[in-house]
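Laboratory data are not the source of any read-out in this text; all were calculated from the coordinates shown. What you see is a predicted model, and the numbers here were worked out from it, not measured in a lab. Cβ atoms are built from the backbone, for glycine too; each structure is taken alone.
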Structure 1
Amino acid sequence: MSALGACLLGLTGCASVGADPGARENAPATEPTAQWQLVWSDEFAGSQIDTGKWAFDVDCWGGGNDEQQCYTDNPRNAAVRDGRLVITARDEQASGPAWPIHMRGDVADPDVTATRPFTSARLTTRGNASWLYGKIEIRARLPQGQGTWPAIWMLPEDDLYGGWARSGEIDILEAVNLGVACPQCPTGREDTILGTLHFGGAWPDNELASTEIHYPQVLEGFHTFGVVWSRGQFTWTVDGEVYATRDAREWFTTSSDEPGAPFDQRFHLILNLAIGGGLPERRGLGGVSRENFPKAMEIDWVRVWQCGSDPASPDTCAIEGS
């Protein structure tokens, strides 16, 4: 564990990072050592979203969390500008499918629609790229405001162990309500980031292991959020510093006794900006503030490496800041 403060949710109290919020704004990306091999990336150097890498999830489901946005494929909600992917949440009502595409065959009326007060976008590499083990890093600038919920996360490509959360979920980065008044935060403003695993049984018998830290730097500029995933272990980093580690003794699936399951299968990457939902609305000032829309999550680049000697065991590949 580095000097970054961490808390295990429900187990310990949160520590904080007391540095100047702007000090790490231009921190360099975590560069791979000679053993790390870049296997996939998007630098967003073109003028359009690369549909050979990304697909849109289009629905008004609410993510199973009662989120308040419809996800669209409208360029107003996701576009490449100035070498960055910009996901924009807007205060505008929209209607669309009430169920995500993978659930529409499981409901009596798959064509039913829903209406939500906001629009945003959710992009996924599902069907285009997925990985088993590696180092995944994303350089991004996060939005602020009560009710904002940017997320960088992963879901299994094939749900080998069954539906959520038996097949697992990897949350590389989540943050809610950044910048709002927070008496317990070092700067007096919400500055918490989270890294989480979901596993166990099917909902509502799912479980999670989550770490959150105060990171005042996140309120200013771009930062690099990452996870190193190997057989039986995850390590979370921010700006190259380790802030959490989990091993296979801390997770399981009710569908298998295989060591490491469910995190022994290929996962794809998801980038989204949600508005509202249980996590942000229960925290901070409560609910969703409609001030200062639109809100934007900007992604400078996405990079995936694997350890050349053995992707399942990156011990020979350095984890900076560990």
Structure 2
Amino acid sequence: MMSTRNRWFCILLSVVFFHFSHCGDKEQSGYKIAVIPKGLTHEFWKSIHAGAMQAEKELNANGVAIEIDWQGPNKESDREQQIKIVENQIGMGTDAIVLAPLDANAMVRPVMEAYRNKIPVVIIDSGLDIEPDKYVSFIATDNYEGGRKGGERIADLIEARRQAEPSFKAGIILLRYDLGHASTDARERGFLATVEERGLTDAILSSNQYAGSTRESGQMKSEALLNQFRDQVNAVFCPNESSVYGMLQALRRTGLLGQVYLVGFDATPALVEALRKEELHGLVLQDPVRMGYLGVIHAVNILEGSIPEKRIDTGAWVATVQNMDDPEIRQRLSPDLSILDK
């Protein structure tokens, strides 16, 4: 089976070959490609950035001149700022846009504006409620499947506990992320579907509360939920980096750390450390570096006249204390971001 790195290299070679077979007006000036994440602070977006920069580096080294313009809102709740960034890029005549939409509906209008201005848009990470012919391709995790993996991990932990303690009564909290995000909404739906399939619907204590877009808001909401269900809760699922970090801090502050199974999504150094200490019991991992890399590659593909795949699933994995040192898991728990320092 071809390795991930070799697959990336083959994709790069195809772009380079097509470029030198169809050199046009951009041969000298190069392409300007805007890469617009949902936010700038989370480790996930830094990984997207690293992937985009790796694509930029490799394309330039192989004779395809491009320049990445990395811009995003300061907060993942700031829809208006992301809209303005897209509109500004359209006004500047950027050649292509790689976009992680902050809102599946709010970002439709600016993407349609780009379409009318013949600026191709590659969607990454999170879907958009728009006809597929209005964007180049969609590169993301199958987030519903990722949520299902989180649900399976929670259910397996509960089942093992019941086998050891037949009187054990499960109490599950789903702490949602924020309204309007197609990616985390799909994870939440996948989680709940799996919990239902595993016969744990009656164990759900809360599934309608939102953490908000920051670690601080996530911690506040987590503490409120833990205090409310203190004597019942023993398993929690959080669908993104900031919500699981907020819940982890809340478990520490309420004295429940180690008493509650916690499964989250995405990785940071702090979450990896908590996983190793078994304060966290699972992390569903994505491949944001690959998302950023392929987002730029696909943007260049369409500019060069090649039609890229419409949908690419970048994969999902579950990290546990048992498998976190396996090479495939380790590289996604702690991706190499050194390119951001250059």
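Just a few scattered comments:
- Identity of the structure behind 0.00 (criterion: FRET efficiency 1/(1 + (r/R0)^6) of positions 250 and 306 (r between Cβ atoms, R0 = 25 Å, to 0.05), calculated), options 1, 2: 2
- Largest in FRET efficiency 1/(1 + (r/R0)^6) of positions 74 and 162 (r between Cβ atoms, R0 = 41 Å, to 0.05) among the labelled structures 1, 2 is structure 1.
- Source structure (of 1, 2) for distance in nm of label points 7 Å out along Cα→Cβ at positions 258 and 274, computed value 2.8: 1
- Test item: relative contact order in percent (Cα under 8 Å, 6 or more apart) calculated as 29, pick one of 1, 2: 1
- When distance in nm of label points 7 Å out along Cα→Cβ at positions 242 and 266 is calculated for each of 1, 2, the greatest value falls to 1.
- Answer label among 1, 2 for the case where Kirkwood radius over Cα pairs in Å, calculated from the coordinates, equals 20.8: 2
- Answer label among 1, 2 for the case where helix-only ellipticity at 222 nm (-39500 (n - 2.57) for each DSSP H run of 4 or more, over all residues; to 500), calculated from the coordinates, equals -15000: 2
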